[in-house]
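What follows draws every value from the coordinates through simple rules; no lab data is involved. Model, not experiment: these values are computed from the prediction. Cβ atoms are built from the backbone, for glycine too; each structure is taken alone.
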Structure 1
Amino acid sequence: MLGWKLMFTGIVEAVGTLAEVTGTGGGCRVSIRTPLATQLKLGDSLAVNGVCLTVILIDGEHVFADVGPETSRVTTLGVLQRGQSVNLERPLRFDGRVDGHFVQGHVDGVGTVEDVRPEGEAHWITIAFPATLAAGFIRKGSVAVDGVSLTVAGLGERQFDIQIVPYTWASTTLKLWRAGDKVNLECDLVGKYVLRGMELRKS
């Protein structure tokens, strides 16, 4: 059994608005306007577009968090713009239900939206991923994209397809995505443990 650490589920609780971004010597400090602010306290964790951040200040409906230089480099948080919408989720409670899948808030890489196309009331999205992440995806497996728990519906050598149902489309930032947009990717946690075990057996 996996040891219990801080976890998210990939089920977005709210969409917040980036109110301010201030440079901090390689990283940045972000201010996010969200109704969740009244339910948070200093030191709490908050997943912002799939990246686990720590709440350092709360001012009314605004939550502040620091983004370190490394996080800025390996995620999309370093290029967020004022006014941009972000997916937000508080950590999983130990007595809560897991409606998505186990998500750590530790981004494995950045993908690129290649195509967004409607099919009836649903939408299909194609996302290209770095070659180094190829082993982390399986068809019908789980993936967190900008913090949203999704199922890999189609898989190629360097890209995967996801189908978005109307509720998820309306309740997250996915409806704002356009071809060329960068998104945070976190591969399935269980799959990463399996891959690591296989690597150790070969060594």
Structure 2
Amino acid sequence: MLGLKLPTDPRWVNIVEKNIDDILTDHAFCEQKAASTAISLIVSFPEYTDLVNEMVALVREEMGHFKMVHDLITARGKVLGRDRKDHYVIALLGFFPKGGSRTTQLVHRLLIAGLIEARSCERFRLLSEELEDADLREFYRKLMISEAGHYTMFLKFARQYGDRKEVDQKWEAILKFEAQIMKDLGHTELIHG
């Protein structure tokens, strides 16, 4: 369903198991950044009313997820750690050339956001199936379902605003690029690392 070209190595969960506090902090910041992305799309493309409406709902949802993760961290007797660079996202942001029409810029941003959500969904699925902690497995199962909806929403908007054939070609190209990025990742206690 997600179309990812390179699945996460299941051994990544072993890294997560040994670094739960780090992964939860990284996850919290991923939720905050997803909310920031939605806000940025509202600010940059206010004329797309249906997109704005969906992004307002997404901001609420992502900040709700942030709170859920933060509550989980504090319930474990920990505090939110510091944010770390997300090399995965940084690499994706460099895929499409800068410039172009506003529509092209919008489509590119939507495709990148959709891909990030797809990879998050895939990682959450893995956590929901493989973590030893039953509560964390259930927590990630619920979030996985939400992430799948976000991925399809971003892709739907990209196809709605751009030329469908061109958007699909770009989607396929960025999926192949993302697979190359993932070959070098999956070795750290980060959601996308």
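Could you figure out which one of 1, 2 the value -25500 for helix-only ellipticity at 222 nm (-39500 (n - 2.57) for each DSSP H run of 4 or more, over all residues; to 500) was computed from?
Label of the originating structure: 2.
If distance in nm of label points 7 Å out along Cα→Cβ at positions 23 and 47 computes to 4.4, which of 1, 2 did it come from? Structure of origin is 2.
If relative contact order in percent (Cα under 8 Å, 6 or more apart) is computed to be 23, which of 1, 2 is the source? Comparing all candidates, it corresponds to 1.
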